[in-house]
Every structure is written in structure tokens, then in C-alpha cells.
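No value in this document is a laboratory result; all are computed from the given coordinates. Quick caveat: nothing in here was measured; it's all calculated off a predicted structure. Cβ atoms are built from the backbone, for glycine too; each structure is taken alone.
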Structure 1
């Protein structure tokens, strides 16, 4: 009986040791940006508050010509995480930036706009792109980041065109401010995407996620993006080639 008890005890210790080893083989890191601020929130009137906002506006002057301001505010940002990996074959990083994105596209067409065709038009574009880069410490080979280009987390283009004002030219002239049509569309939602980093060697790596806003407009319009909060998670995993598909 004593011998049997010793065998069971040894088996239990081996199981615990194996479990601890399996748990220690994983690696996790994270970063956040922006920190300690209110996230993007859609208001009942269509406006967006909080987060990191980037905005541009297009207006019509007294002569009816459209001019647009340059994008202003916080139009790009980043989050950084550091992680260390072993030299075990098949190690990869799974990088997942998650962010709340807000978009506002507001367009107006007015009889005051100058047109040579009789058709008045305004447009608005708002979008946020995200890219991941991985920097090894000195002496290490650069890893492969898939995909190695920016991913659009959210983007929207809105355009309104009308020739109605040509038919109503006389009536519009009699109205202070002219005739106009306005269309405003706003959204706030959360997005994420997975990047895979392979070709790793033993050592430390810095993982950076960069986001940037894309804004454009014409006529009478407002374009706005909002980012925040943003979380960056990095998980070390191991790829096992069970078949040809896994080995590609």
C-alpha cells in the first residue's frame, strides 16, 4: 500500500509540473492609447464627443466658391507593447488592436454654390486606418508581419447632388440664405483585426500599432473621425504543422 501511495504521489507531482510548464510557455503583453479619457460617444443630435478627434470643414464664401480647411485635431496616434519570446521553432505573435471608432459625415447642398452644369454637389469622407509594426532588438532579423499594410477599420463616403435649384432659381433668390438640403450621418462602433508575426528569434520585440485618420470633402461639408479607447494585445502562440495547409 505504501508503494502504491508513493507512485500516486509521484504521478500527481509530475502532472502539476507538466501543467506549470505548459502555462509558462505562453506569453502575453498589452498597451493602451489614448489613456485615461472618455471614449467616443454618439449624442442624440448626431454629434460625437470624447476620444481623439480629427476634423475638417468645407464652406462656401460670398461668391459661392467652396474652400476646405486642413485636417486638425488628433489625426494620428499609436500604442506600444513589449514582449519577449524564446527561440522555439514555430513561435508567432498574434497582435490584435481593438478600438472604438466614430465617424461623422455631414453634407449640405445650397443654391448659393457656384455651378457650371446646373448640378450642385457636396461630399464628405471620413475613415480610420490601422497598421502594426514589430521592431526587434539590435542584432535580430526583422520578423514578417502579416498583413504588412494598413487596414481600414472604418470608412464612409457620402455625396449629395441635385439640379433642383436650377429649376427654382427665382424662388431661391427670394429666400434669405437660399435653398438648401442637408444630410448628416454619424456612427460609433468597436472594431478589431488580427495581425500574425512570424520569423521570430529569441529576444525582445517592440510592437507598435499606428492609427491615422483619412478626411476629405467638397462643397459644404463636415468630416470627423473619433478614436478611443484603443487596446493593443499581443499573444505568443506556437504553430504546429499537422498537415500541408498548416505548413504553408
Structure 2
């Protein structure tokens, strides 16, 4: 029996005129796909739970820190002493927020990879039973643009910016920007700046922190999405990337 040609080893979506592969007639193939699908669904659940837990821990830590500041403020002998304690507490909160943000970015990337893999598995389901296509409501193609539509992300523009602010990453980024701005204002007061100057420094500091986080997160997501291989791209994506 001759060895299979290189074209025969390619995925079925890249050789549409070929006969169905032998694996599609093996019932064990569907069981394997089901097991992988269930594993990915479990991974998504764990990722969401971790993200929500980390955000909850961060908000709890920050809230308790502010309560502690309120309790010790009457006992501080001078305003400068209280500002020093406030600066230390805000610095701790800011660092914990950065660590939380980093983990939220990681969980978001893990979730995207799970959604990407599940789209590929659904493509395999339809290779086995193509007549079930009307009943599949989520993507069966694994190019980035198609997978992102499962997130209902509006893409670039004002809509994309507003959407990003409603996500866990955006929420933590806004909190971090506020913490950074307040910390900058407190440090300005400690070095002798006036109240108005400290307020301006705080606003500028918060804007700088938010811009830095936004640029870093955008680069992270672009790099992570670029690493996803499209084995079964949608027809439009395939034609747009073809030479």
C-alpha cells in the first residue's frame, strides 16, 4: 500500500474535495473530541473563578487598607506622619494591584486559547456530522477574528474602548490608575507641594499609569493573539491572507 501523500495529511478544511478521513467514521474519535471539549470547558470555568477570586482579594485588601487608615488617622501626631503612612499603604495597594492585573491578563489569555481550541473541536464535530451545522451557534473556525466574535467584542474604535473598560482587565486598570494618581498626589504633599499642585500631579500621575497599563495590555493581547495558529480559518479570513 503506498504511503500517504503530503496533501492527504493536511486538515480536511484545506482539501475540501477529498473524501472524508478515516477518523470521521470511528466512533472513538467523537469520544476523544468530547473529552477534550469537556476539559477545555472545565479550564474556562477554573480560569473565570481564579480571575474573580483574584479581583475579589485585591478589592478586599484595598478596602481593609482604607479602613485601617481611617482608624489610625486620629492617633497620628501630625499631618506629615499620616501622609507617610498613607503613602506606604497606597504603595502596597498599588503593587498588589499590579500583580492582580498581571494574573488577570494571564487568565484572559488562557480563556482565549480555550475558546480558540473549542472552535477547532466544533469544526471536527461538523466534519463527522455536517448536517448538524444549523444547530451550532458558536464559531467552527479558529482564525482570530472569528474567535473574537464569540466574545462579542466590538473591535477597534470607541466601542472597543468602552467594551475594554467593562472587562476585568479594564476595571482593575482603572482602579490602578486611581491608586497611582492618589499616591502621586500624596507624595507631592510629602515633599511640600501645595494642595492644587498635588491635585494636578495626582491627575497627571493617574493618566500616566492608565496609559502605561493600556499600552502594555494592548501589546500583550496583540502578541498573544498573533501566536494562535488558524488551522481551520473562515473562508473570508483564508482569502484575505492568501497571496
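For which of the structures 1, 2 does the calculation of helix-only ellipticity at 222 nm (-39500 (n - 2.57) for each DSSP H run of 4 or more, over all residues; to 500) return -4000?
Derived from the structure labelled 1.
Between structures 1, 2, where is relative contact order in percent (Cα under 8 Å, 6 or more apart) highest?
The maximum falls on structure 1.
Matching task: 27.3, 108 is the computed value of Rg and Dmax of the Cα atoms in Å. Pick the structure from 1, 2.
This figure was derived from 1.
Identify which of structures 1, 2 gives the largest calculated value of FRET efficiency 1/(1 + (r/R0)^6) of positions 118 and 158 (r between Cβ atoms, R0 = 25 Å, to 0.05).
1
For which of the structures 1, 2 does the calculation of mean count of other Cβ atoms within 10 Å over residues 46-53 return 15.0?
It traces back to 2.
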